[in-house]
Structure formats: structure tokens, C-alpha cells
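Participant: Dropping the structures in below, format is C-alpha cells.
Read-outs: derived from the displayed coordinates by stated rules, not from any lab. Since the model is a prediction, treat every value here as computed from it, not as a measurement. Cβ atoms are built from the backbone, for glycine too; each structure is taken alone.
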Structure I
Amino acid sequence: MAKPRVFAASPCGKEPVCDQFYDCFAGLELPPSSTRQRAVGGSIPKNLNKLVDCAIEAKSTHIFIVEDDSVFGSDTVTRLLKHDKPVVTGLCRSRTAPFRSYVYDGMNDEGLIYHTLTPEDKGLIKCVATGLGGILINMKVFDKLKRPYFHNYFVGEQEWGQDIVFGKSLIEAGIDVYCDLDVIIGHTTKCVVASEKSPDGPWQIVLRVNDAVLKAGQPV
């Protein structure tokens, strides 16, 4: 087997939510002769297609796509490479309530169908599609897909983003997709930190993320 050459790619269409992304991206452990590159400005789909073309030009064996609102361990790519799968991702959740995992069991007219994690789910699991928060793709996969690989389109009045469109393409091409539940991709967001006191209880920290209210579970 040829030694892997990974093209670490981030399609930045905005400033990262937090500076920690820069440290994570710069600190990624990559095989020798690998490359890392960000595409800044413009649309996310356009940047993604540009980065795939750059990976092809660099003769990379894999592309690791990670969005600029993510935080992740330095060994993320190393751990995903060990699985030797066409498409494999870490576990990432949405940053809005109900904070569902970007792991999908199928697709219907409304989009991708979320997989509900159970206690039996652990380690590497096979799924139908995942998000693009931290995904390692063997470059041979793109030989089976049509250009442009990433784009948005509307189904009636509903817009399908590039992640849903790409997942649909993988399903139609019969590409095997996996998620390593032990590789965690954090999804950063903004929250409001507040305090709350019940009539007979202690003060507690309350986090408000959009419409969700989360109790931190510790008295202050």
C-alpha cells in the first residue's frame, strides 16, 4: 500500500468562531509529504471544490475536510487513517438544540435521516452519511462522483446545504461511510452564561445556546 499523503483542507467562508481552531488545524499530525491549506472568503461549496482540485494536483491519497468552527485533537487524522476506509469521520454534533449527532441512517425527501446513538454504539460504526465537520476521504472516491462535488440546491422551498448534497452523492455512488465514535470533533458556538436560583435550592450556572437552556449542574 502506498504511504498516505493527506491534504488537510478547511473551507473557511467566515472568521472562525474561536481562535482555538487555528491551533487545532496547525497542530494536526500528518504523514510525511502531506499538505494543509485553508480557502478563505467566498462560498463554502466553491472553496471545497477548489480544495479538492488542489488535493488532486498535489497527488494526495486522502483529503481531510474540517470546518473552521471545529476543535479537535492533534491525532485526529492519524486515528482515522488507521481504519483504511473510503470515507470516515469523527463524531460531531450540531451546535443548535437538540444537538444531534451528524451521523445519518438514510435519506428522504426532506434530507438526511439522523441516527440516534444508543448504548450499543461504540468504536467504528457504519452509516449512510455524515457531516463535514471532520471527514477523511480517500481521493479515489471522487473518481466515482460528478462535478461539482459540493454545491447547494433547493427541493421546493427547502435548501439543501453542501453537506446534505455530498451525502446524497455518496449514497447514490454506493460509497461506504463510517464514523469513529471515539474521535470527537467539537463544534464551537456562542452561548450566554447566566445564573439561576430556585426558591429552595442553590445558585446554578445556566447556559443558553440559541433556544436551548442547559444547566451546568454545579452550584456556585
Structure II
Amino acid sequence: MDPSAVDLRPRLEAWGLGARRQGARPTCSVFAVVGALEYAVASGLGRGTRLSVEFLNWAAHAATGRTADGGFFSELWEGYACHGICPEEALPYREAYDAALQPGAAAIDAARRLRDTALAFHWIKAWNPETGLTGDQLAAIRATLAGGWPVCGGLRWPKKAAWEEDLLQICPPEEVYDGHSVLLVGYTEDARHPGGGLFRIRNSAGDGRDGALSYAYVEAYMNYAAWVGPGP
């Protein structure tokens, strides 16, 4: 049975993997996948390594032919599978997107060395912006977190986000857009919250508010969910 509360943030902090911000760029999905990769790599090594969001963004573009900044989870994982990911210092994140960016030989070599073919991208819900989560999918997210792995989540997000005590407030479908990605790093079962609990998140956007999403919000508005961990 899953515990009633899980919080992976102390482990991330102990590894030196604090929250990061995307600035004005639409790279939330890249930050979420890199966060999951950093956690998986640290779990294997026993120490944290800050990984390059900029490199994974480039790798996804190189692997899929995408030209717009950012990417879907599937494109980002294809980029990792093809090119790996280098440490942050080898290709630091840039304030503005450069479509002509080409990593240097040292960054490409470091990325190949860091690529771990034993890792896999495990889907909990494939992308579908027309549906939220089933009860089984919500339970699978909790079970994944209870097993010690953060979950990448892409959601429809409020056009005007409102927070109360760090909990994102639910709004009707006509007031959300598609969308925004975060990294789920814990949960708490609590009947006082809509749906019976909340998920703790790492949020790379805006003012850096991490906060939480109620189960009811996630059930209604999560487009897709996956996690990075050992392969089958």
C-alpha cells in the first residue's frame, strides 16, 4: 500500500538539485524531463549532476527536425536516446533561444558519456489534451512517487493562475490553455483538498512558485504523464 505522504524534495536538495527557472522561453517540458533525468542519474551515482537543459533542447531538435523552442516529452526522450545529455557547465542555459546553436565537440562527447542506456521513459498517460486522468492513472502516479521516482506531467493550465496557500486553484475548462509542464515530486493524502489530496510540484515557470496541485485538478487537466527510471 502507498504511504499517505511522500516528498522527494529533501533528496533533490541533498544532491544539490534545487529548482531552476526557464525565464521567458517556452521550455517547461525540457526542464521537467531534465529534472527527471537529473534525479535518475543521481540515484545511480549517489550524487547530483546538474544537466544541460540547453543540450537536451538541441538534441530533441536534432533528432526530430523540430525548429521551435521547447518540445514534447516524446521528442525530448528521442533526443536523449540519440545524443545523451551533457553537464550544465558544458552548455549553459541561455536567456534567448538560438535556432542555429550547435554544441561543441566537448559537449557532444560529454553527453554521449552521460547517456545511460539502462534508463527508460515510462508512460503513465500518453498525450491527450481532451481527457484528464483515470483513477488507475492517478494511482499509478502516486505509486511511482511512493517508489521513489518523480513524475513529469503536462497539464492544461489556468490563463490566470490563482494560488491559495501555495495550492493552485481549479478553474473551468474555458479558463485554461494547453499547456504547461511540471515535475511532480511528492503527494499528500488529505481529504480537505479537492479530490482527496495534493501533489507537490517543481515548477520552472514564472515567479518560481512550486506549490501544489490538488488531485481534482490533476484528474481534470493532466494531458500526459511519464517518469524516467530503470528500463524493463
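Participant: Here mean count of other Cβ atoms within 10 Å over residues 88-95 was calculated and came to 15.6; which of the structures I, II was it taken from?
Facilitator: II
Participant: Okay, moving on. Match the computed value 2.3 of distance in nm of label points 7 Å out along Cα→Cβ at positions 40 and 168 to one of the structures I, II, and report its label.
Facilitator: II
Participant: Once relative contact order in percent (Cα under 8 Å, 6 or more apart) is calculated for all of I, II, which comes out largest?
Facilitator: II
Participant: Given structures I, II, which gives the highest value for mean count of other Cβ atoms within 10 Å over residues 48-55?
Facilitator: Largest one: structure II.
Participant: Could I ask something else about it? Identify the structure, out of I, II, from whose coordinates helix-only ellipticity at 222 nm (-39500 (n - 2.57) for each DSSP H run of 4 or more, over all residues; to 500) was calculated to give -10000.
Facilitator: II
Participant: If FRET efficiency 1/(1 + (r/R0)^6) of positions 72 and 200 (r between Cβ atoms, R0 = 41 Å, to 0.05) is calculated from each of I, II, which structure is the one that comes out at 0.45?
Facilitator: I
Participant: Taking 17.6 as the value of mean count of other Cβ atoms within 10 Å over residues 80-87 derived from one of the structures shown (I, II), identify that structure.
Facilitator: I
Participant: Between I, II, which one scores greatest on Rg/Rh (Cα atoms, Kirkwood Rh)?
Facilitator: Largest value of Rg/Rh (Cα atoms, Kirkwood Rh): I.
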